[in-house]
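See the structures that follow.
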Structure P
Amino acid sequence: MEFGVCVDTHIDKWDLIRYAEELGYDRAWVPDSQMIWSDCYATMALAAQATKRIKIGTGVSIPGTRIAPVTAHSIATINQIAPGRVFLGIGTGHTAMRVMGQHPMPLKEFREYLRVVRALLHGEAVEYTFGGVTREITFLHRDRHYINLDTPIPIHVAANGPKACEAVGMYGDGWITAGAEDIRKKLPLVESGARKIGRQLPQPFPITVLTSACVLRPGEKLTDERVILETGSWVTAILHFAYEIWNDLGRKDALIPPFFRNDWGRYLEHVASFSLPPEKRFRQIHDGHCTFLQTGEEVFVTPDAIRGTCLVGTPEEIAEQLRAKERDGLGGIALLPPAEYQRKVLRDFAEMVMPLMR
């Protein structure tokens with residue numbers, strides 16, 4: 001299994017990626033979310049210069065904020081710094097769009113975006129439409145090495161829903177998801193997408209789950225303050241995502257994850273208590289996203305929610321959880337701890353869990 005880290009993209013935290021390399025992590029995912037963090041490509045450039053082995057890529061890039069040729073050019077520029085260690089993670093844009101009060105990119109547009117990016121990264125000429133005008137484009141001056149397309153740049157497509165999973169099969173060299181429990185159920189959708197365009201998925205096909213972790217010491221409980229603080233920002237990020245999906249798709253009870261169900265009514269009351277009016281409330285819902293635990297939301301970081309969203313337990317218990325997921329097809333994880341506890345969480349996992357898996 002491949003072990004990765006996902007960071008809160010901070011221009012001064014390139015050193016966290018170097019530290020992850022020292023700890024033995026294989027991959028670093030650097031998110032692209034313009035309203036809450038630093039620029040991902042600037043951060044990756046610094047990390048690429050400071051490292052030698054760890055793979056570095058977007059975790060994930062957002063099509064709604066950058067046109068396709070720019071995304072291809074940006075990741076190919078990083079590939080000039082660290083050839084063979086660079087990948088492009090890309091998704092429709094949950095947080096980057098919702099923190100502007102916008103929706104993620106529709107799937108039809110996303111598939112077209114992926115088609116253009118994939119062709120450009122393969123060094124091909126491709127028809128591209130901008131402002132209603134379609135022209136064939138391709139990168140020029142490749143012999144001068146402003147960018148590197150000679151070393152392949154794998155594309156890892158983020159997907160949870162059925163149509164997005166089909167897009168993974170059509171254009172992805174890998175798949176990243178936040179729902180590892182659904183891999184076996186959703187993998188046929190990925191395979192179906194590949195068949196639709198007559199494509200064979202690469203083998204092995206990398207499947208990564210984005211999550212967080214907390215390694216328990218003897219006698220510790222999921223209700224202990226340390227556990228809540230080290231898992232809270234991830235648990236509540238999933239809570240906020242679940243709320244947005246529930247709100248968008250008709251407020252149906254079936255959309256509520258079972259590990260949040262008992263506290264759902266209380267969370268709705270919490271959202272209703274926000275100081276901003278409903279049309280601006282997205283700014284408060286996503287405050288602290290994957291960075292810190294909002295004050296007042298500790299009550300939603302319950303044992304059920306922690307177990308449902310994170311890898312948690314003794315080192316041996318976490319290793320067994322990972323082996324079970326590996327049997328289901330999971331090939332890697334990416335850990336996104338809260339900002340204040342990153343180094344501790346990553347060190348605990350590297351020192352106590354990773355040796356049991358290697």
Structure Q
Amino acid sequence: MPKTQNTAVMKWLFVFAFVVAFLVVFGGFVRLTRSGLSIVEWNPISGILPPIGQQAWEEEFAKYQLTPEYLKVNIGMTLGEYKFIFYLEWIHRLIARLAGLFYAFPVFYFLYKKAIPFKEFGVYFVMGMLFIGQAFMGWYMVYSGLIDHPEVSHFRLTLHLLLALSLFALALWTALGHKYGFHDAEKKAAWSSAAKLSAFSTVLLLIQISYGGLTAGLKAGHVSSTWPLMLGKWLPPNLFNSWINLFETPHTVVYIHRWFAWVGLIAVPYVYYLVKKQNYPADIQKGLQGLIGVVALQITLGVLTVWLHVNIVIALIHQANAIVLFGLAIYFIHRFRALDEKNT
């Protein structure tokens with residue numbers, strides 16, 4: 001990790017982390033509106049501009065009319081209707097391109113100005129590779145829905161999401177280092193109970209988010225619109241009769257996503273109990289109180305998403321709140337580890 005703190009670099013990283021988070025949420029909007037398969041080619045340069053002129057639009061629409069989504073879902077769609085979903089996906093890709101520029105120009109400027117010493121460039125290079133990796137995974141995901149079935153691979157969608165969240169986490173962690181100070185690897189401070197539990201809670205959260213990605217990819221949120229019962233039962237039959245069901249069967253995937261969240265609701269208050277018992281600073285105690293509220297809100301939004309038949313607005317707020325929750329988890333691990341080093 002870097003050692004050189006810089007306020008300008010810190011502000012850039014905080015904004016960049018927000019841009020990545022916004023891109024994830026907008027991607028969710030594109031998915032929920034079934035717009036993601038509207039552009040059937042990945043042209044990083046020429047694709048910057050949308051089709052210009054009637055002939056260009058008709059050619060683009062003709063390509064889409066050969067896809068499984070048009071033939072099996074949107075047969076009879078008009079050119080005007082196609083333009084709507086095309087522009088949503090085009091805006092999604094444009095935001096991604098702008099996010100890439102928002103990474104590239106500042107990082108090279110800071111290198112030139114030596115605000116980022118070259119010997120500390122490693123973590124920023126990893127950010128760039130993560131950005132490129134999630135971009136490639138985005139196209140690889142879209143490509144999976146252009147072959148035989150009008151749905152993208154739920155595994156590729158989830159990996160695309162996790163790569164974006166890894167980029168978000170690394171940018172946020174580095175920004176926090178610029179703000180509060182970077183960890184000293186040479187100290188090798190022991191992990192406190194609060195730090196261990198925070199890390200464990202973050203792992204639980206990533207599992208839950210991963211199942212959210214699988215749920216989205218399988219469209220498993222539409223399996224049942226009732227809660228707490230699913231299909232009229234607390235435990236519908238044949239959910240766990242094969243390990244493959246854990247990752248492939250919509251009923252099993254959404255069932256796990258529904259109930260695994262409660263593990264996090266239990267884990268976070270226990271972290272707060274330890275912090276209160278060991279008399280951690282007041283700002284951390286208040287922050288964890290807020291975190292408990294965010295977890296409760298996340299579960300409430302999840303239930304509303306089920307009850308309201310995956311309402312787009314509620315589903316997007318649910319997704320955005322998950323990123324807020326993940327960001328807070330990164331923040332608390334950073335703070336606890338800083339305190340661990342201070343007390344070494």
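Rule-based calculations on the coordinates, nothing more; no lab input. Predicted model, so just to flag it, every value in this text is computed and none were measured. Cβ atoms are built from the backbone, for glycine too; each structure is taken alone.
Compare distance in nm of label points 7 Å out along Cα→Cβ at positions 141 and 325 across structures P, Q and report the one with the greatest value.
When distance in nm of label points 7 Å out along Cα→Cβ at positions 141 and 325 is calculated for P, Q, structure P comes out on top.
Say we calculate relative contact order in percent (Cα under 8 Å, 6 or more apart) for every structure; which of P, Q gives the highest result?
Q
A value of 0.70 was computed for FRET efficiency 1/(1 + (r/R0)^6) of positions 5 and 221 (r between Cβ atoms, R0 = 30 Å, to 0.05); which of P, Q is the source structure?
The read-out was computed on structure P.
If you work out mean count of other Cβ atoms within 10 Å over residues 261-268 for P, Q, which one comes out largest?
Going through P, Q one by one, mean count of other Cβ atoms within 10 Å over residues 261-268 is largest in Q.
Please compute FRET efficiency 1/(1 + (r/R0)^6) of positions 61 and 285 (r between Cβ atoms, R0 = 25 Å, to 0.05) for structures P, Q and give me the label with the greatest value.
P
Could you tell me which structure in P, Q was used to calculate helix-only ellipticity at 222 nm (-39500 (n - 2.57) for each DSSP H run of 4 or more, over all residues; to 500) as -12500?
Answer for the origin of the read-out: P.
Can you tell which of P, Q yields 20.9 when Kirkwood radius over Cα pairs in Å is derived from it?
P
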